[in-house]
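Presented below are the structures under discussion, each in the form of structure tokens.
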Structure 1
């Protein structure tokens, strides 16, 4: 099973991650890329790279034949699937083996056994691993699923039996919600995994999501490498992961590890895998599923064990035994990972696309900090792939130390150019529920529904407005705008808030800025490229500023804002026109519920746009009739594209 050149059948940060270890061990690497990824970092990092198709995953990263052809072209003799895409596809793993490639992952039979969640739970029950109650039957008609749901009781989860990552999963709290949940979960599962088969599972309320990292080799050895707590989630997508779990003691860790190893041995597992459990309020654990691949959150396990899990994968794939036995594995300190995503937490976590204007993570790489990323400045974040653009991982002496370091890393590595969840992550880390290990898997969703303060959009402080005004005032050169004028006004807008600031310059690099009756003395000390040092009211501070025409992207005090210098002349805003429904993001139209001539009511669903693993419904904002539909199902649309037009209902005169 020896090999020398590895094709990584993936993209982004995971492709970069695998390549670094592979090259360190002396292996040559091959990248694959789509049209959208021609300039991506993983392409230039590899020894060789092969173009495999169009931007859509179905035309590139999900094409088995294209990936195998890339291996043939380059002489690669092994393939690492990364995670996502085809990483848990047993048919793909078998195709790799049939093509003479070493598949760096578990045997296809083990993947098949664990890839179907319903079959996996049956196996686990047979192996004595505790499972939550549910329906695992083959009868898939809505009537039978509804009957079984009522029998199980609410709340419950409708889940796709294939795939993972929260796709094809819906929460049902009442019988009236079942029909829509079945429809949505089945459609999403079919689109994501090519399999719309569903199962039902009783929801463990206020539960924690805790998973065990396992490893097995071809010599009958299997070990567990501690646990990861992934309870901080939104819509079943993980947000923050940590190791060890703040609620797991040595006895519980041993019990969960024992069950996880039993689960792996029950299916003849080999390589890296993760056994996921839900833990109830009484700290009883129940098998959820097994991910037959490396996980996004594997770095926290590496941080606390001091091991390189990709290295272990490569050694096991080459036929070597596990480097360590169970008694040799030790956990040290505490590690936390935060997923930096192109999404807007303050708008329902809506996916975001755009150009990366500033991203220099090296400035955050202090002691105990690691950043895995697959982007660089100038990169275009598209709607075709997962919204996660980087992972920030820290290791500390204890949990408090790790939290402090991670908050600092988020502050020191801002991402500018498009909305992201960086500020939300920092605030979540400092929230009493997280600090006190009192999170549950649905807590963020509850905050979202209730409009909790943590999910209210942060507004700039006065210092931010004043700095923005000063930067705009000097944008035409080293001197201040309108040198012959003693004072002038600058009208700025940040999100929905507009302010007019009075600027008075003294032509020696200093300026007085007045806002809402308060005057601040400000001096730009140094503005080299994007690094900005300034003094305000006698205090010297630092910021990152990217100025492009009439927009200023500013990172200050751990928060990022976009300021726009507004025109003094009023203009129309079609995006706010209630007669027009425009796409909130670039994405694919998956459903259209209206046609020309249909009468619609305020808040009625019009169509659904899918981007970055999320479905977003456009709803009517007026009562009226549909006069135009400018898209069709399956069409890729741009952010802001006009999709539906509505003529308002004529109101009768009193």
Structure 2
């Protein structure tokens, strides 16, 4: 009997096409994305693997985060990264060329490929039909070494988009609707796959907005089919040869289903302090605003800035509002300059910033304490803007433009009919001069430049026979990696120097944490649900490693941060009984016996002996994760395999 192949969804197709180690399972990687904030540690760890060249078809290093250069430390990172790229065969995108996930989409993204990036918003590549996944720096270094990327087959959520968006409703409102339904934890372990006539009608950059922000649900990634929209967009980029059609098979199945009726959507907004706190704009209409920021990490494409310019044309930004606009790339900057959008924005009173991440990660434009700042960004975690006590709202470009005019949060539908505006950018001037390509010459002669702020990561250690220590801190739900490795200009200067970076760990909660951890010789961290949400920065795992932390116990985990802890040899545990979290107290002495034996034997439970009672802990680890912990981290694990 001839077996009939089962219809597959788009995620399964790409996954199956790239599976090369079924026992792990591991995916072969076509492209790697690195940015400067996380890149220094990524590259330092790659060097420790002892290879002469990257072993993936394409690796690109972008300088898009640490560009203000308030002192020498930023440029020390840049010089290191540029010389690393020349030595090991990476492309190097110079400062000001654009934000990594925008430029990568424009110049390198390819349907059906697997892209792994040391930036959580690498997921933006799903707009082209790529399986694009954010990861920690060490996992990316391992992928660059040709060792693939380990990923359990995810649950795939089919999202049917029906109909068309109503006037003034935008793609940002689609992803905000999913965040309203799912919150910041409802996407964990899932890939969201979009289909239907509504999906087909969205432009590539509208799809990019959705894919960029899907990670705020906790999801692994999101993707759309590669269709005629993608073909036309790649043609505009001068890359028609990179197009290939790929879509889900008819009749394929999904683990879960969502349906979004696009005509029924209304303008939405995420209120402080989480992307998951989503309400209709009408619920907060009238809230006074002192700042409006458009663009940066998401909603900085031509069509995003163009609608804002059209709304502001011939008008002025409210006198009580400071407004900034950040294009996503030099290409977008060129398009808005030649189309007249740039003039509309500047004439209205908006300040134009260079195409870098900027205010999205707290590098400039910090708002005042307790005053509303409305932004088209992807995250509004407490303090991420650079201001402790900030009040950041997230919305669409249309809502931001209406708000900038009124000086208070405003539903754009109050403006009447939308202004005349063509969402299609003029054909951009393709300029790759700001991307330095690797030389085919003998790269071993290149000297890698290492300034004093480029410091090797702390040494990892095998999991010990037992764990003893005090509880260093107890934190709540949805703590982000930004609370463990600081955002902002001064904070990111330190990401290539873990001893200095660690001084800022948990500073928002407890300025004494760093000194206490050193004085107590390390210990345990206790966290709530979704511990480590947000950025992929592995500095949030390297800092506790430096401070002597050997285990973190939480109610539940964000995917990337959990993987980062294991990669650095730190044990992630969960409470068997969630109520036990309430009994954890800072300063308590904990003792966990038989740890190494339990990890080696495949056991799933440990017991923490502590004052008053014993706590049962879960240790859910794959066989590979156990091997990594036993040997002392992912770097040691891969070096042994390479040897």
Among the shown structures 1, 2, from which was the value 0.10 of FRET efficiency 1/(1 + (r/R0)^6) of positions 49 and 409 (r between Cβ atoms, R0 = 35 Å, to 0.05) calculated? 2
If distance in nm of label points 7 Å out along Cα→Cβ at positions 65 and 553 computes to 3.1, which of 1, 2 did it come from? 2
When FRET efficiency 1/(1 + (r/R0)^6) of positions 73 and 121 (r between Cβ atoms, R0 = 35 Å, to 0.05) is calculated for structures 1, 2, the one with the largest value is 2
Which of 1, 2 leads on mean projected area of the Cα convex hull in nm², largest value: 1
Matching 15 (relative contact order in percent (Cα under 8 Å, 6 or more apart), computed) against labels 1, 2 points to structure 2
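FYI, it's all coordinate maths here, none of it is from the lab. Everything numeric here is computed off the predicted structure, so don't read it as measured data. Cβ atoms are built from the backbone, for glycine too; each structure is taken alone.
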